[in-house]
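Student: Got some structures for you, see below.
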Structure I
Amino acid sequence: MARENFNDLLAFLAVAQERSFTRAAAQLGVSQSALSHTIRAFEAKLGVRLLTRTTRGVSPTAHGERLLRSTAPRIDEIRAELAAVSELRDQPSGSLRITATDYVIRTVLWPRLVPFLRAYPDISIECVSDYGLTDIVAERFDMGVRLGDAIAKDMVAVRIAPDEQMAIVAAPEYLATHPKPRNPADLAQHRCINLRTQTYDAIYAWELEKNGRKLQARVEGQLCFNGIYEILNATLDGFGLAYLPYELTRPHIETGRLIPVLTDWAPSFPGWHIYYPSRRQSSRALALLVEALRLTQ
């Protein structure tokens, strides 16, 4: 490939991934008009339209989407290999992007990232809070965090936390006017605070289990959020029942601000794991972070 074509390809990838000429130009260190000229010339060379430009933004055409999906992973691999070579110097360096829920970032990742970042000042980390089942390859993340039973078989997975116990809780003021549920069917008579997930734009069904019997309870209520800290706050304020990680609720249970219900139906899930494609093992920065996050007995 001619050098100018390769540069044109990098310019196209920047615009297609950023969905913005302004952000892509800033990333590449060129003017927006120069970048727009480069893209138009590249499209003319190929004889196809790669980007659709509207007043609301930029998006790839069908041809552009094909080029993006076929070349972006290969460019990322090249960048990873170049980063791996540069990391052979004495001080490890590099940039890592991680996707996880806000709960995991706060309670599992951050306590271990603090000493890691101080030990390796040339390694930068971006944490993106996300409740969806993000495709870390397509979205250009170096690693993600999920519960152990939700990771694709082709990923490398490393446990970073013990099993996650769940809890169904409510504030005393809510239970003062609503009888405690005695079985999952009783949840239909209660106001429940829901979580909307990004992947399917759907309400998360509460996963319950007792003596090997599993069921999913689809509950209703006045409130729905896309993050569990907002759910916790609404529960503490007496707006209904909530399905939350036990460790998040435990301090409030111990002080009496929350009361657990249906405790015999509260399941435990395989603990949080980091996961990443096997090809990323070449990154020294990633290998160091994996060891810093790995759960030790």
Structure II
Amino acid sequence: MQNRKLGHSGPEVPPIVLGGNVYGWTLSKLDTFHQLDRALEAGLNFVDTADVYSRWASGHKGGESETILGEWFAKTGHRKDVILATKVGIEMGDGKQGLSAHYIEQAVEDSLRRLQTDYIDLYQAHRDDPGVPLEETLGAFDKLVKAGKVRFLGASNYSGARLAEALETSKKLGLASYISLQPHYNLVEREPFESDLLPVAQKYDIGVIPYYSLASGFLTGKYHRGADTSKAARGQSVQKYLNDRGFAVVDALTEIAEAHKSTPARVALAWLLARPGVTAPIASATSDSHLDDLIAAATLELDTASLHRLHEVSAPVAA
């Protein structure tokens, strides 16, 4: 498994990022510990989570994923062996949200406590906060880097224009800069990343770690025409893909997977790994077989004809 550079100034990372959004939500603590043990043994040592995971679940308040990760670090002593990414900015209740300097200072301490660590490898703005000057946000992040609480900075859910503005602001003020972007990008969601964000990422040579790489499980091929998704954990998220274009993509994935003695999930991730600008897609797993897909995807190389077919069948529909 060959590691990749996360931007021009970032660390070496494995080609697949383990998504921590399922920890404490659709994956129990015991199963999470098992997965993390297996992933680390296989070389997948980059884990992405967020303070808000999994606040959306009934009875949850946020911090569940970070807490479980922290307990695993405490139990195994593997903190130094993991590239740990988390995020700040989305509402945690009681007015806790945004990217003000005051809130960032508070939120990072909460994350460090839950994660049972004294540093975060990649601390990311979970989404842009247009109500706070970039100078304030980036200045707060810079202090965390200088204090050793954070090694690198990343951005998620920014527009291309705001990302470029943030990068230029850091450069102008001599502040620590975002080295990575976490966008929504996969075979059935290619825009606005390709037209709006990719040019900025390439211009500034920052890493790209897409989320929803498997389109909430749709690209694994588990949903079929006429399927009832109402009871699925992410059923609402996949509704928009249950159409002719979506199923044409899944059909192509299935046929290419059969030809490569692989699975649709592995092929979908391999397509992302072959895309310009992409460093490592993020994908979550809720079973050993799902994790096997992530491990195998890291070394799957698709032939030119397969890549071309996927590119054509997934072409965005003109507005």
Structure III
Amino acid sequence: MTFTNEPLHTILSHLEALLQSKQHISFEVLNPDLHRGVYAGTLVEAEGRAYRYRSLRAWDELAQLLGCRMLTPERVADTPHIRVTFEKISKNASFHNMPVLQREEKYGTDSPFAQIHKMEEPDFFYYFRQALHNVTLPRRKRILDLGINRADEFEVIRNMVDIKQYQSMELVGIDHSQSAIEAARTAFPEPNARFYTHDINTLDTLDLGRFDLLISIGTLQSPGIAFKPLLMELVQTHLSNESALILGFPNARWQDGELVYGAKAPNYTMSEMSLVLNDLMFAKRYLQQKRYRVTVTGRGYLFLTATKIGVNNRE
């Protein structure tokens, strides 16, 4: 099967039909290296034949939209083609669908979630690092992370500042998984890092004082947490007058070894972003009312970064 100058709607319909009954599908397309810098759909010529150009990224995005991963393309000898293979991503191979024997350990060290390394996903790490730059990380001396798990975010912080700056910081991480907290303590034996196994709904019982940076990635959208009142309580009770926030809103799913783009609401077969955007826009409006400058970046995870207006954020 070879695609040459067919429009996308023809290709999409054909591939959708094949994937109804097949786990893998392969087809040949124009090698995009032959016409770099050309926009998708542009008619080009190769060896006397007309093609519609599409980049390798376009084919990879199409695979994701069809619930597949794209395997490494192969050059087809004596042709201007590459062979592309799409493989269906298993819908069942996801920690989201795994039975939970103990609610507190859904994200523990023995859970499927422990196989996920967010900071090795470029789509996640790049925007999280950008958010830390945006809040002028070296100025932040008391940092609170809610849903710290094994402390991946603290590892990024430790690597971004020099040793003196790091030692001057006080890092506090909270999670309801005892095994994850133990892993975090092992990774951060330094005296300036403290970790608590605790329910963030009763954060005030720890009497931790106020912080100048709050980080929470996905945790505030968890079941059992009322996002809006908790966010207001955090800002009013647990943050300083010169504080900053980094909140991560998941717009993706971890599935069969892949970070699959698109929030998935219960009872929807398609990606549906209403709940994510509702929480995000509430946070944006509320923080702006509290005189924070707010930006939103990211793709698979949407990162809301907020810094106080009128505060000198230079290092």
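Read the figures in this text as sums done on the coordinates, not as results from a lab. Note that the coordinates shown come from a computational prediction; the quantities given were computed from them, not determined experimentally. Cβ atoms are built from the backbone, for glycine too; each structure is taken alone.
Student: Relative contact order in percent (Cα under 8 Å, 6 or more apart) was computed and gave 18; which structure, I, II, III, did it come from? Numbers along the way, then the final one.
Tutor: Numbers: I: 22; II: 18; III: 14.
Corresponding structure: II.
Student: A follow-up question, please. Can you say which of I, II, III returns 2.6 when distance in nm of label points 7 Å out along Cα→Cβ at positions 55 and 207 is computed? Could you put the intermediate results ahead of the total?
Tutor: On the way: I: 4.6; II: 2.6; III: 5.7.
Derived from II, not from the others.
Student: Work out which structure the value 5.5 belongs to, where distance in nm of label points 7 Å out along Cα→Cβ at positions 79 and 183 was derived from one of I, II, III.
Tutor: Working: I: 5.5; II: 3.4; III: 4.5.
The structure behind it is I.
Student: Out of I, II, III, choose the structure whose coordinates give distance in nm of label points 7 Å out along Cα→Cβ at positions 63 and 271 equal to 4.0 when calculated.
Tutor: Working: I: 5.2; II: 4.0; III: 1.6.
Clearly, the read-out refers to II.
Student: With distance in nm of label points 7 Å out along Cα→Cβ at positions 71 and 287 as the yardstick, tell me which of I, II, III scores highest.
Tutor: Values: I: 3.2; II: 2.4; III: 4.3.
For this comparison of distance in nm of label points 7 Å out along Cα→Cβ at positions 71 and 287, the top structure is III.
Student: In addition: Please compute distance in nm of label points 7 Å out along Cα→Cβ at positions 47 and 263 for structures I, II, III and give me the label with the greatest value. Don't jump to the answer; show the numbers that get you there.
Tutor: Working: I: 7.3; II: 2.1; III: 4.7.
Largest calculated value belongs to I.
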